[in-house]
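J.: In what follows, structures are represented as structure tokens.
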Structure I
Amino acid sequence: MSSEPKKTLFHRFLSFYFKILCILSVDLVVTNINAKVLALNDNYSTHIVTLLGMLVVLLLFWFLFSFIDKFTKIVLKLTVEVGNLVSFRKTAILLILSFLMLGVFYLYHYSWFGSWPNLTLASVFESIGQIRF
């Protein structure tokens, strides 16, 4: 028998959502570090820069994948405990995670395009209208 209580569907969803948030954050960090490593190309051989970049990515992911799993469990436990004190706790937890995801979106936009996004409801609907399937 397992000593851990059975996870509800909501806890599984939160765990999944938080892991997505962590993976996107890690990728954002790696993307920015890769840009810094590639800037070393002016001073060092491309072979050295490639090896250095590979080493940095391996070290980050090696450390962060084990950290993400532990961190997810800790954050979800704290979130549920704090959420028990608040009415509408599931909604509050989802709103908190959604705002964190929006923050990651802003950081990705800035990292890729060098400017902060100017999001308005009209611009979101206009962007959706431009999608062609």
Structure II
Amino acid sequence: MDVQTYPVTRTDAEWRALLTPEQYRVMRAHGTERPGSCALNYEKRDGTFTCAGCDQELFTSTRKFESGTGWPSFNDPLPGAIATTVDRTLGMVRTECHCARCGSHLGHVFDDGPPPTHLRYCINGVAMNFQPVAD
């Protein structure tokens, strides 16, 4: 990953200091968390999901849906929040999604989601934080 192409850049040492080991494995080494292992998969409150690496707002709770996959799933990101690349690992071709601000790996996007977009942004929960709407 070319860190020079993103507005937020950090050295590897800075990323390791900022992120937990699991977050680093997923977000910087393109790992995947175990399905069902993150509490954000079950988050139902109104609010905004942000990048754990740079606080970029990624998704609103109104775009979250239950996909049955074990990962938080959304049908539409906030404008300009997500960038994509082609992922040819594991013997398949997928669309990787990453934070447009810091380049951190978030997950993948598939074309099997609900209307109106028919997209499913399958996101590692450990790569996000949740900010509930204030009462």
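J.: Volume of the Cα convex hull per residue in Å³ computed as 115: which structure among I, II? It would help to have the intermediate numbers written out before the result.
T.: On the way: I: 197; II: 115.
Answer for the origin of the read-out: II.
J.: When mean count of other Cβ atoms within 10 Å over residues 70-77 is computed for each of I, II, which one produces 13.5?
T.: Value 13.5 for mean count of other Cβ atoms within 10 Å over residues 70-77 corresponds to I out of I, II.
J.: OK, next. Given a computed value of 11.1 for mean count of other Cβ atoms within 10 Å over residues 38-45, which structure among I, II does it belong to?
T.: Considering all the candidates, the number was obtained from I.
J.: Follow-up. Given a computed value of 4.1 for distance in nm of label points 7 Å out along Cα→Cβ at positions 14 and 54, which structure among I, II does it belong to?
T.: Checking each candidate, the match is I.
J.: While we're looking at this one, here's another question. Kindly point out which one of I, II the value -27000 was derived from, the read-out being helix-only ellipticity at 222 nm (-39500 (n - 2.57) for each DSSP H run of 4 or more, over all residues; to 500).
T.: I
None of the figures in this text is laboratory data; all of them are computed from the coordinates on show. Everything numeric here is computed off the predicted structure, so don't read it as measured data. Cβ atoms are built from the backbone, for glycine too; each structure is taken alone.
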